[in-house]
Every structure is written in structure tokens, then in C-alpha cells.
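Quick heads-up: structures coming right below.
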Structure P
């Protein structure tokens, strides 16, 4: 008599819903948008029921100049795919890394190839549950470019980014900030598409 395979349950955690927009959940997957930064991740995961594993996914900023928009970066082992990706260290920062000079300094200090803001808190929850952790990120801004605005200035008391304040700040710099935000939006859409395609084929 054959025994049906039992699928594993995985919690897929991203900062924003648009990072999850192109991901088609596989059997046993639960997708969750936590909000940016460790504080919001901890709050959202506090009442989650344990799963068999957790994956931190989403956008990241390149620190390595060779990385391009849409490149997939995986930290550690446990992820397999026929698609091209880069294994390397991912540093979890407590703020958006805004300028190219900040990115260079962070790479020199840590040796990491990309930076993001949530994976450390997701990894901590995996340790609490005693389950595997995976980290899969996609590049949405490159190493040699500045962000169009210092997004750290436009976070509300809960830690979320205020779209209204960002829009107002952009209107005060229409010839630089607005084109930069439009370019970043295109990059994020390209990155989200690449992330969805990668997760459709990968195994962990």
C-alpha cells in the first residue's frame, strides 16, 4: 500500500505585498507581508503558528557593483534551482542604505554583497520554532546609484514608510526625485517578476 507524501508547510515572509505579487504559492506555502524592518517583523510573527520552515524573501540593495536589477541572491545552503542565482552574504540593516558611498562602506565593513532590513528577525523566529530558515532576495537597486530620497526620513511611528510624505517630498524636488522614484518603481516591478519566476522553480 502506498503512503501519500506529506507536504511541508513554509511561511514566506516579505516586507511589502508587492514583493509577493508575482509569487504563486505552492502547496503548504503561506505568504505574509510584515512591513519594513525587524520591529514590524517581530510584531507580525509573534502570534503566527509554527510551520516547518520560514523563508525571508523580497527586495534588497546591491552592495556588490557586479549585481544587476533582478539578480537573485541566496544566503547559505538549502536552496536549489536550475535558474541562475548568486550565493553570498546578506547583511540585515536597521535602515535603508541610501547613497552609493554608504553602500561601499557597508560592503567594506561586512563583506556582504546585498543589504535588506528583515531577514535577521525572520531568522530569529525560525530559531525560536526550531525550523529551517532560508533567505532569498532580489536586487531592486544597484550599488553605484543613490536612492532618489532618504526614505528613512519618511517612516511613521510604527516604522512603516509614509507614502504621503514621500510623495510630498518628491514634489519639492520634481526634476530629480520624481524621475528617480519612477525608475525605482520600474526596478521593483522587474525585481518582483524575477523573484516570482525564481520561486516557481526553486526547491528548499
Structure Q
């Protein structure tokens, strides 16, 4: 399975069109958006549409710049069969070999207009993850990175979520795809066997 994952596009319509073009060129199977797709919910137009015009399935979580309700609206607009809000939800897909991969997620962060405290992020993420706990291969989708993960560093401070880290240690997903920290966009690290990727606004191609 080939994935294009991106985060923190913040209503940059030109960038979104470029990402949709990249998804088509790279022949990805799925697009994952890790939140902050808007800037303070100023405009919801032209965010998921370019990907759908290219025939791409989209999984998305809200960041701390948009509400769960706004992401639900976009998913309804472009069709629940092809777009899914992963905040608190899970989905099982099959790769080209027929192997199951469980996706689960939680959006938001502990700052901003649509913030969740760390405990709430942990609870929502754990609840979603338990639904695919029996699936051998799992991919976690979050907006905020896990605490002390190497991709949550701003200056000398770790700014990630302890809750996200706890769920990683419990459920041991293959991947954690996240964003939020612009300074570490594109960086990767590991917690145990889980690869952490801050996918960044320019997008990251991932093969699983």
C-alpha cells in the first residue's frame, strides 16, 4: 500500500492542489491528512475536493485549527465511502497482498482554538485503537506527536503528547503519522518498533 500523508497545510490551496497532483503522479492508494487543514476555520472550500477529483480516498483528523464538526461536514460533502474522519474512529483496509491494516486516530492538540487536554487525547486515541487491536499491522493517525519522540522538539522543550506516547507503548502500531510541530516537519524517529513520522505540509510518501 502506498500512502501520501501531509499535515498543517493551513488553507494553502496551491499547496493542496500540488499535493493532489503528487498523489496522482505517485499513484498512491490513500491520502492521509494529519490536521490543521485550515487556518482558524477561515475557509473549508477546496481542501478535500482536489484529492477527490484525482479519485483518491482520504483519511483525515482535525488539528487544533478546526473542529471535529467541520471535518465531519467535509467528509459528508465528499462522501463517507471515500473520505473518513478518523477522530475517535478506526478502519481496516487490505493491501495489494490482501493483508489487513488497521488505521485509527485522534486529532487536536493541547493548545489552540479547538484544543483537547492530554488525557482526552489519550482516551479518544485508546478507544479508537482498541477496535483494531487484533489487527496485526496498525497505523496511528494523530495531529500532535508523541512526547519525547524526537519529532516534538521546539528549542529545548518536548511539546508532544504523553497520552499519544502511552497508546503507542500499549498498542504498538507500525507507524504513527503526525504533524503540528512545523519545526520538525519531515523528521522521523522510533518508539520501540513504532516509526514516528512528522509528515509535514509538503507531504511524505510512505510504503507499507
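If we compute distance in nm of label points 7 Å out along Cα→Cβ at positions 61 and 173 for structures P, Q, which one ends up with the highest value?
When distance in nm of label points 7 Å out along Cα→Cβ at positions 61 and 173 is calculated for P, Q, structure P comes out on top.
Something else now. So if we calculate relative contact order in percent (Cα under 8 Å, 6 or more apart) for every structure here (P, Q), which label has the highest result?
Largest one: structure P.
Supply the structure label, taken from P, Q, corresponding to semi-axes √(5λ) of the Cα gyration tensor in Å with the calculated value 22, 20, 16.
Traced to structure Q.
Quick one: distance in nm of label points 7 Å out along Cα→Cβ at positions 125 and 189 came out at 3.0 when computed from one of P, Q, so which one is it?
P
Have a look at P, Q and say which one yields 102 for volume of the Cα convex hull per residue in Å³, for residues 77-148 alone, as calculated.
Of the structures listed, the value fits P.
Now for a different question. From which structure (P, Q) was distance in nm of label points 7 Å out along Cα→Cβ at positions 109 and 133 calculated, if the value obtained is 3.0?
Computed on structure Q.
helix-only ellipticity at 222 nm (-39500 (n - 2.57) for each DSSP H run of 4 or more, over all residues; to 500) was computed and gave -7500; which structure, P, Q, did it come from?
Only structure Q yields this read-out.
None of the figures in this text is laboratory data; all of them are computed from the coordinates on show. Quantities reported herein were computed from a predicted structural model and do not represent experimental measurements. Cβ atoms are built from the backbone, for glycine too; each structure is taken alone.
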